Structure 1
Amino acid sequence: MTKIIHAIEGLNIWVGRAFGWCILILTLSVSYEVFVRYVLNAPTVWAFDMMVQMYGALLLMSGPYALAQDSHVRGDVFYRLFSVRWQARVDFLLYLLFFFPGMLALFWYGWEIAADSWRYQEVSWNSPARIQIYFFKTLIPLAGALMLLQGVAELMRCWKAMRSGEWLERLDDVRETEDMLAHMAESDRS
């Protein structure tokens with residue numbers, strides 16, 4: 001079970017890292033557009049649409065990554081006071097009642113939206129460049145599928161925690177500076 005959980009997490013971390021490069025593309029395109037618009041007085045017709053698509057791709061594909069890293073926001077006023085077994089029970093129930101129906105809807109309706117967009121070879125009507133957007137809309141059901149897959153890994157993680165009383169370690173990627181400092185402070189106290 002641990003190998004399956006880590007394989008799913010590894011996939012979502014890899015996808016998150018790959019789409020993280022959208023930040024660089026987004027930064028370069030904004031910088032280029034600002035330069036040509038205000039310095040050369042020659043704005044582009046494509047930069048705004050490309051920036052919207054890069055930001056949208058980043059937003060959609062960072063969801064599964066964030067879930068794999070347990071970095072989604074959680075209101076844990078009471079949750080953190082529970083034992084690991086009770087935390088796992090609460091998480092398991094909430095995943096079944098709320099997460100899976102929401103992600104199934106994202107996947108199902110996203111699939112319909114993407115299929116229609118491909119069928120019509122949809123282009124942006126708000127753009128003078130009339131860029132194609134069906135590639136971008138394909139990311140909607142893809143994000144839903146990756147979220148569902150990560151949700152299965154989270155259910156398996158909860159199941160293991162309910163049985164063992166300990167949370168399975170997550171695959172490491174980047175860490176927040178304050179988490180690293182807290183971990184170093186704990187190490188110094190021991």
Structure 2
Amino acid sequence: MDALIVANASAQQRALTDVLYHEKINCVVCTTAAEARRASLCRPFDLFIINSGLSDEHGNELAMAVADANGCGGIFVDDAMRVDQLADELNDCGIITLARPVAKTTLLDAVRLIKVSNARVRELKAQNEELKAKLEDMKFITRAKIALMRSLGYTEEQAHRYIEKKSMEMRVSRRKVAMDILNTYEAI
């Protein structure tokens with residue numbers, strides 16, 4: 001697991017990396033927003049921690065950009081007054097906002113929460129991709145059934161059985177059979 005740490009001061013960087021070290025998370029440390037943007041373009045990160053007040057920008061826009069580019073959650077640390085102002089916008093992007101000073105246990109709890117939520121999001125994305133693939137398969141199979149019904153006069157049930165039987169006989173997916181049918185009968 002990899003994390004992006006963005007903080008101006010070396011003391012802040014050390015404190016943040018120490019917390020992540022205990023969670024067995026590899027850290028890439030940046031001191032400016034520009035450096036962090038380049039780092040996030042070069043490699044994916046599983047989470048990030050940004051300590052506001054960077055030399056080249058405040059950091060809240062960087063947090064949203066990193067979250068969007070990496071599809072991960074992160075932590076944004078700022079002054080208590082600003083945290084309340086930014087919380088709604090950042091929380092909608094999957095970013096936990098914490099007010100300075102941050103207790104080590106609070107930071108550790110936030111990191112663990114992000115790890116769990118990122119794992120859940122990855123699982124849901126995988127399920128979503130699987131469902132998209134099944135839906136795409138069903139589109140081709142349905143088109144193939146229609147082609148068989150139009151070209152050979154099959155009923156829907158007969159067309160379905162034909163595709164199933166060919167799939168088993170040829171030991172290929174129903175999608176492959178459907179594609180072959182479409183190549184044969186839609187060209188007519």
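Observations
- Source structure (of 1, 2) for relative contact order in percent (Cα under 8 Å, 6 or more apart), computed value 30: 1
- Structure (1, 2) behind the derived value 0.10 of FRET efficiency 1/(1 + (r/R0)^6) of positions 1 and 153 (r between Cβ atoms, R0 = 41 Å, to 0.05): 2
- Among 1, 2, structure where mean count of other Cβ atoms within 10 Å over residues 41-48 as derived comes to 12.9: 1
- Parent structure of the calculated result 62, 34, 22, given that Cα extents along the principal axes in Å, for residues 17-112 alone is the read-out and 1, 2 the choices: 1
- Among 1, 2, which structure scores highest (criterion: distance in nm of label points 7 Å out along Cα→Cβ at positions 49 and 89): 1
- With Cα extents along the principal axes in Å derived as 61, 44, 31, matching label from 1, 2: 1
Bear in mind that the values in this text are calculations on the coordinates, not laboratory data. As the structure is a computational prediction, the values presented were derived from the model and not from experiment. Cβ atoms are built from the backbone, for glycine too; each structure is taken alone.
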